[in-house]
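Read through the structures below before going on.
FYI, it's all coordinate maths here, none of it is from the lab. Quantities reported herein were computed from a predicted structural model and do not represent experimental measurements. Cβ atoms are built from the backbone, for glycine too; each structure is taken alone.
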Structure 1
Amino acid sequence: MNHDLMFIGPACRDVNIDFDGSIDRGIGGAVYFCSFAARAVGADVMNAVKINPEDTDVRDAFETDRDHIRILPSRLTTKMKNVYTTPTRETRDASCEAQSDPILPEEIPEDSCTIYHLAGLLYGDFPERLIPYLAKRGQLSADIQGFLRHNDNGPMNFRDWDQKETFLKYFDFLKTDAAEAKILTGSDDRREAAKIMHDMGAGEILITHSTEVLVYDGDTWFTCPIRARSLSGRTGRGDTTMGVYLACRAKNLPIRDALLFATAAVSLKMEQPGPIRADRAAIQSYIDDFYTDIR
């Protein structure tokens, strides 16, 4: 089958503890949030999900038919706990109770796609040899989190990727948050960091921040403000942004339009925990209400 996007990565069981002590348990992972986001704007999505096959509730949580999901068997399903330390949910203490097995090239479904996105959670989710393999099949995208965040027997810590100079050149799209961008480049200026990553060989760079989303294509910096009315659904913010952005770019929307849709979608998504439940019309309505100055 032909698809717009393939999201590849481990789903996980999440425990999210908010700044006020409230607890939310559910299914999570970049592959999960990205999938709902891309489908919200009409993309045809294949999900290649690394979990223990016995965890059928995780598979069912994707709410898609069997033609659009493949389970990549793992001994364990990833389990994580996030403790948010500020009211803005911009910082969190994260720990890992279990990590799934690496995803190997031979496990990737044969379905053809416009863009393949490595939606990782931890270093080790993807062996580096998977990167050039997928780059030969179509446009390649990645969340840098899957190459910077390490599971240190429970506690999770970010470290620079010593193979970045070799592999960033394979990515047509690269997603980071502001903190990850600084780890990768040494710069806390998001525009400068985006340029450094592009100079290393990556294509379009998308950097999320609590106030805005930035995209750099090597020539122009594009920005769009986040205008969320609530932060209760902070978990999955970056993945929702990237899922919508990639879906729009797979449909050949210009960067400025794709960024606007992605930023409005994540602003709307943050009103409630879990994946985005809106459709394209609801996102357009949010744009009409809150982004009239960005047309």
Structure 2
Amino acid sequence: MKTYAIIEAPSMLGTSPQFGGVRHAPDALLRAGLADSLGARRAGRIEAPPYVEGRDPVTQITNAHGLREYAFLLGAAVTEVLDRGEFPLVLGGDCSILLGSLLGAARRGRTGLAFVDGHIDFYPPENNQWNGVGAASELAFAAGRGPALLTDLGIGRPLVRDDDIAAVGFRDQANQEKYGRSLPSAAFAASREDVRGRGAAAVAAQVVEKLTRAGGPDGYFVHMDADCIDGKLLPAVDDPSPDGFTWDEARELLRPIARHPQALGMQVTIYDPTADKDGEAGRALVEFLASVFR
């Protein structure tokens, strides 16, 4: 049985100021009872460096140096939780916290990634059309694409190998085609349409098979961007677009992935409580997460 430890990661370094409300997500989710619902230990809060607007002239990524600094800070916290034999549940913040979460796990061995997100987030600087924000590129950085400042984090290899990535639920194929960027062929990929066609349980089984195969990673981390949920059900995100998962579909997908013995930890990103005035979306997200792990 897993023992959960919540790490607060209130970083907005990877997004734009208009979506800076994501930094309040850990507070809101904890107020809504997430720690109590999981019987989780609160393992600390990792504050982010100051936000600096504008692309870094060398890397062409906004807050590039801050993103690197934060990856090391968060990575140390994740490693500490893993060393205690606990399951870290990292509450973002924006998606760029993936670098720290994966670094904390990858220091202990080869780590896979179950990436459940409404977007592919695989845009290196030359394809990043969103003012260079890290939350459009964190998966590319984690897989070793992009500037050394954000791809060489001191372990002598990318945070995750191409063939240890399983990306599920994306529905931004138009942007992928427009900007000429898709996942590497060695990765497992299942779009929102694929999940609808195959069924969430079948795709979950394929993800687990990919990430637990013989000769594969020692364990894997789970990323959930809240915008994988349909925007009508969870509008308090940066891109509340239609045709995302229902809560039931997402639960059917994530339960077998997150509860598998080789799942090392999980991060949840992009919920914005400042766009959730009555707190209804946050309470729904807390109940969903509790139901994934209960």
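For this structure, a couple of remarks:
- Which of 1, 2 yields 2.8 [distance in nm of label points 7 Å out along Cα→Cβ at positions 37 and 157, calculated]: 1
- Among 1, 2, which structure scores highest (criterion: distance in nm of label points 7 Å out along Cα→Cβ at positions 21 and 165): 1
- Answer label among 1, 2 for the case where distance in nm of label points 7 Å out along Cα→Cβ at positions 125 and 221, calculated from the coordinates, equals 2.3: 2
- Entry that produces 29.0 once mean count of other Cβ atoms within 10 Å over residues 29-36 is calculated, selected from 1, 2: 1
- Label whose coordinates, when relative contact order in percent (Cα under 8 Å, 6 or more apart) is calculated, return 18 (choices 1, 2): 1
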